[in-house]
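Just so you know, all these numbers are worked out from the coordinates, no wet-lab data involved. Everything numeric here is computed off the predicted structure, so don't read it as measured data. Cβ atoms are built from the backbone, for glycine too; each structure is taken alone.
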Structure P
Amino acid sequence: MKIGFLFPGQGSQSVGMGKDIYEQYEVAKSVYDKVKELTGVDIAKISFEGPEEVLNETKYTQLAILTESLAILEILKQNNILADISAGLSLGEYTALINSKALSFEEGVKLVQKRGEYMQNLLPDGDWQMAAIMGLTDEQVEEVCKKVTSGFVVPANYNCIGQIAISGEKDAILEAETIAKEIGAKKVRVLKTAGPFHTEMLKDSSDALRNELQNVTINEFETNVVKNLDGEFYKESDDVKDILAKHIINPVRFSKTLKVMMDNGIDTFVEIGPGRTLSGFVKRTPTDKEVKILNINSVESLQDTINSLANS
């Protein structure tokens with residue numbers, strides 16, 4: 001058995017996320033307390049009580065998802081459950097980097113806080129949206145975006161085969177939805193995000209984060225991490241700071257990420273954090289091997305996962 005950890009990104013949040021884990025496990029509570037101490041944000045209160053419109057603010061969403069995932073990781077460590085390879089979707093890559101020790105807990109948390117603030121406060125003017133298109137190929141979605149004439153829209157997240165998220169202006173997203181459905185898209189779903197993420201429109205955020213990264217120490221990786229930028233493993237020669245600055249303005253290659261993990265022997269995927277989105281992406285990734293998919297976002301699912309892996 002080879003275990004792969006997957007960490008969700010923005011859009012997976014919901015009010016109440018992580019509350020039962022926080023109340024059940026002292027080590028989880030200590031993670032929330034430490035994040036509050038580092039950032040000055042009572043992320044437990046925002047995560048557990050909302051309101052939803054506050055939790056959905058990018059500067060809080062990213063910190064909330066990161067904190068829940070890190071809290072669950074601590075419980076898994078206590079049970080000697082570790083990953084052979086890890087990866088995350090967008091924000092989730094930071095969780096993977098903290099888990100691999102490439103980023104320290106303290107610097108990683110502070111960096112994500114700054115990232116969320118920049119991505120919220122340095123948006124260009126406009127009515128921005130993201131939407132997931134289901135049932136078309138990568139090439140078809142790229143063509144759809146090229147045909148749009150009512151504004152800016154581009155592919156942003158190559159999630160899995162048959163699902164690509166597009167990002168841009170609301171009117172352009174609506175036009176892309178119409179075109180996509182005309183050529184056979186099964187469904188188009190608007191996402192719970194608040195900006196043109198993973199596009200050139202976030203250049204100011206990317207530049208600000210690049211400056212922030214100058215003060216961050218990148219440590220030696222203790223476990224393998226697959227990066228979003230190209231769906232390949234981080235290498236010793238990589239400029240991690242440059243990659244993370246580019247990360248905000250480039251598409252997420254998650255479908256390739258999953259394939260690389262499978263090609264390198266991962267047969268047990270554990271999604272750690274709110275939602276079940278990434279588990280769905282794994283299910284839709286073709287493979288000739290039997291793959292186990294586990295998901296942790298509650299006390300019950302956490303215990304089920306611990307028991308399942310112990311029995312394996």
Structure Q
Amino acid sequence: MQNKHRIQQLDLNLLKVFRSLYEEQNMSRTAEALHLTPSAISHAVRRLRDALGDPLFQRAQNKMVPTPACRRLAPQIIENLTRLQRALQQWDKFDAQSSNHVFRIGMHDSIEISILPALCSTLTERAPGVGFASVQFDRTQLSRELAAGHIDVALDVGIRVKKPVQHHKLWSYNFCVLMRKDHPLRDKLDQDSYLASQHISVSNRPVGMTMEDAFFQQAGLERESNIRCQNYYAATKVLSSSDQLLTTTKIMAKNLLNDDLHIAPIPFDVKPYSMHLYWHEHSEEDAALTWLRDTLIDVAERSLQDYSFDPI
């Protein structure tokens with residue numbers, strides 16, 4: 001029988017551990033998300049088990065799998081804990097001018113150049129004490145990364161999401177081609193010559209399709225990429241002394257363009273690239289995160305106007 005006295009005396013911090021472990025199903029990731037030691041998480045789980053009279057989670061390979069009772073009650077516990085946090089958040093007003101908060105923004109490094117300079121300039125003007133950390137995240141675990149607090153928001157290409165993840169489209173841009181100024185194909189790039197050329201791919205993953213390759217595949221096209229760089233600046237150095245082609249978005253090309261390079265239109269129709277802002281719905285009542293989302297949307301809109309150019 002459950003110990004009613006222990007339930008009445010239950011520390012609400014234990015429920016935060018419960019929620020995170022239920023979402024992560026991994027003790028180490030839960031400890032990391034809550035900035036606690038694994039032993040502290042184990043101790044919290046033991047206290048919860050004693051109070052609730054149920055094992056709650058059982059080990060299965062590398063996972064902590066919820067018991068049937070845990071799966072039945074967890075949604076109610078998490079929903080009510082979220083409501084309590086929302087109620088408490090309404091008392092806490094966020095003052096951007098005086099805050100020293102550091103936000104964690106999930107994005108891949110290829111996106112940083114398109115948004116971070118403008119964001120930094122905006123923070124200097126509106127929130128001089130506020131900082132941010134640009135951090136990598138696993139796109140396939142977006143909902144979990146947001147729910148666990150690993151990131152406050154995420155910037156990424158348009159992907160299919162469902163509740164509790166919300167999203168807002170920031171911008172959409174077509175692809176273009178960067179090459180050296182005296183490239184043989186400078187004024188005569190067509191689909192055949194493009195597909196026959198050698199290309200530079202930019203990705204921090206060692207193998208696999210790049211973003212643009214995925215769009216080309218949807219259009220039934222395939223190109224050969226024999227050089228793979230980890231960042232765009234390295235790719236532009238290779239471009240300056242080779243006949244390689246680099247395909248990227250216009251917003252990226254504007255930042256990469258220099259006296260040694262030339263921008264050409266991509267010689268076939270391909271779906272535009274879109275950038276979205278993602279967040280977890282339980283953060284919608286948080287004043288600080290609402291301010292962050294509004295600021296990122298404003299920065300993206302103003303950056304889009306700045307990059308409204310047609311150098312092709």
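Assuming 8 is percent of Cα pairs over 38 Å apart as calculated from a single structure, say which of P, Q it is. Of the options listed, only P reproduces it. Here distance in nm of label points 7 Å out along Cα→Cβ at positions 12 and 132 was derived from just one of the structures P, Q, and that gives 3.0; the source is Q. Calculated for structures P, Q, FRET efficiency 1/(1 + (r/R0)^6) of positions 204 and 268 (r between Cβ atoms, R0 = 25 Å, to 0.05) is largest in Q. A value of 13.5 for mean count of other Cβ atoms within 10 Å over residues 68-75, calculated from one of P, Q, originates in structure Q.
Taking 0.90 as the value of FRET efficiency 1/(1 + (r/R0)^6) of positions 156 and 220 (r between Cβ atoms, R0 = 35 Å, to 0.05) derived from one of the structures shown (P, Q), identify that structure. Please list the in-between numbers first.
On the way: P: 0.65; Q: 0.90.
Structure of origin is Q.
Which structure, out of P, Q, was relative contact order in percent (Cα under 8 Å, 6 or more apart) derived from, given a value of 21? Intermediate results must be reported in sequence, preceding the final value.
Working: P: 24; Q: 21.
Source structure for this number: Q.
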